Structures are given as structure tokens and as C-alpha cells.
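*Asks:* Read through the structures below before going on.
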Structure 1
Amino acid sequence: MNNDKLYSCVAHMEAAAQRRIPGFARDYLVNGISRGVSVRKNRDSLDSVELMPRYLQEADRPSLRCHFLGKEYNAPFGVAPMGLSGLVWPNSERILAAAAKAQGIPYTLSTVATISLEEARKVAGENAWFQLYTPQEPEVRNDILRRCQEAGYETVMVTVDVPFKTRRDHDIRNGLSVPPRFDLRTLWQMMTHPEWALRMLRVGVPQFVNLKPYHDAGQSSNVGRSIRESTKYIEERMGLHITRERFEEIRGQWPGKLLVKGVLDTEDAKAYMSLGADGLIVSNHGGRQLDAAPSTVSVLPHIRAAVGADVPLIADGGVRTGLDIARMLALGADFVLMGRPFLYAVAAMGSQGGEHVMGILKAELQSTMGQLGCPTLRELPGCLVSK
């Protein structure tokens, strides 16, 4: 059976991915935090968004092309930053970066990725964005931004919704770490997922390579020690509130486009824009930080109303289909980011997964627009059913 029939939607890829990756990686990828209320809320709130089809309007060839942040993209969505994605499926970051370039959409590299920001920029080309988890030391933050500038990045997003160390019950229970903790439970999970294990063996033990220069073992040839030092660095020296003063420092250091990721409050949104942000990413971090946080869908229209029509807004959280992309755009977003669907695709299909799922999402979005009688992305807000 060909891939189009076997994996015709993200849900099929998700089911396959969950069978192909070890339990500790699956729990990290699929779950949120605490009881998973925010994860379910993201999905339920999207399902509640209704769009009105209008059959008198002709839309035989809906256009997905969009102009965003000064660039043309082939579709109004991109790959969100995903920490530890190289642990979920080996080499996934390179696969997705290459796929994004080929498909004409952005790819965002996380600070805690397992490939370097310099390599990601080479693979994704001008489609590469970088996501900054802000280190506590200003000099480290500034050096990461210097490296981004020298590598050729034009867009950086600073994540503001990880101000404190996160406590996720399922990761604690599984002993999730990089590299994985080798107890009997973990070893059994690896042994029962041999393709994942063999690919990991070929690629090598994942490391937080972007942080290696900033801790004592950064130049060490001892891989195990380097990984332990990186993990300790993340736990002890990253994570802080991005206050007005800190944001102004980042703005002064970064000459390119600067986005703020994790905004849910209208007053925060207005404040970040007044401090020089070039756009906002409305997101509750995929339900992974605070289980009482509102969904993106519930706050997106309010943030749009607060900041006005001209502020670039990106939405993320719970999106799984082209229909969901249309829903977010109808609610006021200019662009949409997704994380889990792309990792599901790579875990299910390997190197073919990235381009395959991107093509499916484009086809689903175009089909949705055709059903609605909506020829352009700008007209999607007019399809929203008011409640």
C-alpha cells in the first residue's frame, strides 16, 4: 500500500508513531502536564469553531501563498520549535528542516535541539527561524544571538512561557533524560522498539549541542559527561521571566525580526508590542506548562482586537489538520505553527514523513477553502460563525 493511502492524515501517522517509539519518548511527545486538561482543551476548543460555507461564491483554485514577516511562503503554516525531537525520532530535526525548505514553509529550531543552529540554518536555508530559551547569564544569551546573526537567521522568537522549571509527572515517572536512563524498564522499551534503537545507534547519542560551548564540559571528548553537564545547565541556569527590562535587552541585541512566543494575556500582548516586538505567537505551549492555562482559541480573538489588525499574529496549540489551520486563520491569526504533527509524521515514515505531512496539510487547507467558497486566506475571517 502506498503512503498516500496508508498515511492519509495526521491521525494515521500519530497512531503509527506511537507504536514505533519507546514509551518514555511517546509520553513526552503526546502528553502535556498534570492531568492533561490543557491538551484536551486545545483540541476541544478547536473542534468547537464553526465555519460557514457559501456556495454562491466561486473558489475553484484557492491560493495558499502568503506574505509574512517580509517573506513569501507557499502556505500559512510552519514547524514549531520542539525540544528533544532528536530523541523522539533520530535525525528528525534535519528531516524537518530539509522538508520545510523543499515545501516553502518556515522551520523553527529550538535552543535545546540536538543539531546546532548553524547546521539547521544550512539545511533549511532562508526558511530557518530560531527559538530562544533565554539563559540566565546575559552574556550567554547575547552570544547565542550573535551566532544566529552570523549564521544568517532573520527571525528569532523568544519563548516567555517557561519562566520556571516545569514538573511533568509522566517524565518524572519515566525518568526521561538525555541520554535515556538505562534501567530495566527503559532498556525493555528500547529492545521492543528495535528500529528506533538501531537508528539512534547510527545517528549517535543526542546532545544539546547549542549549549555545549557554555558549560565546563563543552570541549570535553567524554560524551556522557558533556550530556550530563548540558542537562545540569538547562535545569539550573535556564528559565526566567522575560520582564520589560530583559525584553528590551534582547530587542537591543537582535537586529532582525523578533517574535514573542507564549502570549495569552491581552495586556502582555500590548506591552511586548510597545517594547519593539515584530509579532506575537499566541500559545499555551501545547498544554505542556500550566494545566489551567486558557486555550489559544479562547484568547486569540481578544488579542487580535487588543493589538489591532496590522500586528503579525501566529497561533499554535492543538492544530492537527488543514481545517484547524483554517479555523485559526478565521479567528484572527496570520500564520499557524505546529509541532506534534510533524514529529508524528517523521516517527511514522522516517525521512519521507516531513514532506508527506506538509503536502497533506496543504491539500486539506485548500480543500477546506474550496468547500467554504473562500479563494484567499485573507477572506477566512469572513467564514467564521459568530456565537
Structure 2
Amino acid sequence: MSEEKIIKIDMGEQISNDGGNRPVLCLGIESSCDETSAAIVDSNRNILAHIIYSQIPEHQKYGGVVPELAARAHILAIDDVIRQTLANAGKTIDDIDVIAATAGPGLIGGVLVGWMAATGIAQATNKPLVAVNHLEGHALVPRLRATAANGTGGDVKVEFPYLLMLASGGHCQILLVRGVGQYELIGQTLDDSAGEAYDKVAKMLGLGYPGGPIVDARAQNGNPHALQFPRPLCDKAGCDFSFSGIKTAARTFLDRTTGPLTDEYINDFCASFQASVVDCIINRLTHALADVRVHDAAPRTLVVAGGVAKNSAIRTAMEALAQQHGMLFAAPPMNLCTDNGAMIAWAGLENFNIGRVVREPIAPRPRWPLTEL
């Protein structure tokens, strides 16, 4: 396993233990897509160690994740990642109280690697095992660590209930989070996810993979009004998304372009594309806020999570929306937005605290909606 692909996460100062009892330690394992990650998190919200082994170099040449290559890379990396995580925390497996791992949804080959590793450890050590829904990991990680105002507004404490925008390369949902395992789907994409649209537009422009961060960076130097991208469903009631029309418009604009793509044109293209995505997200969230405030106890916090939560324009727009509605805005730190072991360890602890542990063999799932928890 090459050292340059290992990201050792430094989370800064730990949160002090307010109680006299030893905190519960959870080893979390994540392998649902193209990162092999493990972390040790305690019940006082301290991240003792966290390692992410990135597979991006293996997949960049193909412009996206190749499932078989991803599964093989997980097999090669998983043992070393777990060992190094324990060593970095100064712990042995005997010190760990709970084992947690992603059991779905995700690329099933990768999910199986992490889940079988966790199952083997739990059986060999007679420790409780928690099957974590990968999406719940994203949904709950803001309760582990969250900041406001693109990370410059200080720490935010996220309490239930909260309204969550969960956006990644494979998912785009608005959820009312009432508690651990309690998720009400308010809206979702009818076709592509926001992250998928970003990656495909980046591929059209020849910008590389992963495309989301590249498009975001180029957009910051462009004119968001240069091209008139559509805003699908923004004139309709409801909270569902549609991004395929935006992607189709991108293809149409490029097909009509003659001559080489200049840096200025690419920047304007990215800015215009991103403006349409942000407008759609804010429009749908505005409808969702109106809906949950009329029919339910009003959530006090608006949260974004998932890989797309790293996007600067989306964070800024959602923060402004929260302020307009007198709400807090919260987002995970940038290094906890993409897939990571810390979110799985924290979700494992949250589920362990309410007695949700594995009591009989289960099969990992490539599809596992949050509403089925």
C-alpha cells in the first residue's frame, strides 16, 4: 500500500470528557466505494485516529470508479488501514468496545470487504457489531463535528430534529432527521444526483476526475450569467430534484461551440452550470422548509452532508437560506464530507447507544434506503 495514497486526518483538539466514566470506543470501517477508511471514535465525540486510503489514482484514468478495481484495492488495503488506525490511536483491539462497518448501500464488492473484516474482528474478540447504513453515516456525522459559514463560523451543535440535504455522487435527498434510524424522505432526485451531474460535466469539459471540486474551483473565476442553463422543476410544487436536463443542456452548449475551449469559456461554463444546480437546491429546500414547518415541529438546524457538501457555493447559499428562516446552518468539516471511517464509527456509537447491534447474520446490501431503517 503506497504511502502517498494514505490520508491521516488531523481533527485538531479533542473534546474533553465531562463524565468520570471511560468513554466507549468504536472502530469504524468504511469501504462502500473508492476509499478504504478506518477510524476510532469515542462516545465523547473525540476522533482518536482516522485513516483514509484513497483509490482515486487507480480510477482517474477511467474517468470514474471501476467497481472490480475498487473491490480489489479494498482487499489489498483493509488490513493495513485497520492496523495503522489502531497504532495511531495508541490502542489495541482489546481496548475497542464496539465494531462498526458499512453494510450498504454501495458497490457490493467493496461493501463485502469491509463488512467481512468487521465481522471477523467482532467474532474473534466477542465484541458487539453494528451494521451501519452508509447514508446514515453521512446523515449523523454533523452530530460528531459540524461548522457553519464554510468552516469559519465556529462549531455548531446539531440536535434532533434537523432538515438534511444529503448530496453525493450517488444520492440527492432532502430528509427530516428525527433521530437515530428515524428519517422522513421529503424530496429526492428523479434521475441523476447532483454529484453525478458535476462529474459528468467535468468529463465533458476534459477537467478530470473527481469533477465536483474542479468545477467548483473553476466556477469561482467565471460569470454565472454567461450561459442560460435550465432550472428543472423550479416552477413546480414539491421538493423533488431533476438534474438530467441540466446535464443535457451542458452537452448541447458544448456541441454548439466551435473552436477550442478557452480557460475563460470553461470558467464561465462551470459558473453558469453551478448557478443552476445551486438555484435548484435552494428552491427545493425552500419548499421543504415550508412543508415541515406547517406539518411538523420546526427543525432548528439546516444541515448539508455528503461529498457535495464540500461545494463552496452550495454551502454559502444554504447558509443564507438558513439565516432567512432564523435557523442554524451546519455542515461537516471538509474532511468528513466524503466517505470516511469516522462517520461510520460515530453512527456505530449512536446505534449502539440505543441497542441496535447485530444479533444474527445479515447480508450486506447494494441498495438500502434510509427510510427502511
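*Asks:* One of 1, 2 was used to compute Cα extents along the principal axes in Å, and the result was 67, 55, 39. Which label is that? Numbers along the way, then the final one.
*Replies:* Values: 1: 67, 55, 39; 2: 63, 48, 37.
Source structure: 1.
*Asks:* Upon calculation of Cα extents along the principal axes in Å, for residues 191-326 alone from the atomic coordinates, which of the structures 1, 2 produces 52, 38, 29? Spell out each step's value before the answer.
*Replies:* On the way: 1: 52, 38, 29; 2: 55, 25, 23.
For Cα extents along the principal axes in Å, for residues 191-326 alone, the value 52, 38, 29 is produced by structure 1.
*Asks:* Matching task: 1.0 is the computed value of distance in nm of label points 7 Å out along Cα→Cβ at positions 319 and 335. Pick the structure from 1, 2. Can you show the working numbers first?
*Replies:* Values: 1: 1.0; 2: 2.0.
This figure was derived from 1.
*Asks:* Work out FRET efficiency 1/(1 + (r/R0)^6) of positions 79 and 143 (r between Cβ atoms, R0 = 30 Å, to 0.05) for each of structures 1, 2, then name the structure with the largest result. Before the final figure, lay out the partial values.
*Replies:* Values: 1: 0.75; 2: 0.50.
Going through 1, 2 one by one, FRET efficiency 1/(1 + (r/R0)^6) of positions 79 and 143 (r between Cβ atoms, R0 = 30 Å, to 0.05) peaks for structure 1.
*Asks:* Have a look at 1, 2 and say which one yields 23 for relative contact order in percent (Cα under 8 Å, 6 or more apart), as calculated.
*Replies:* 2
Laboratory data are not the source of any read-out in this text; all were calculated from the coordinates shown. Keep in mind it's a predicted model, so treat the numbers as computed, not measured. Cβ atoms are built from the backbone, for glycine too; each structure is taken alone.
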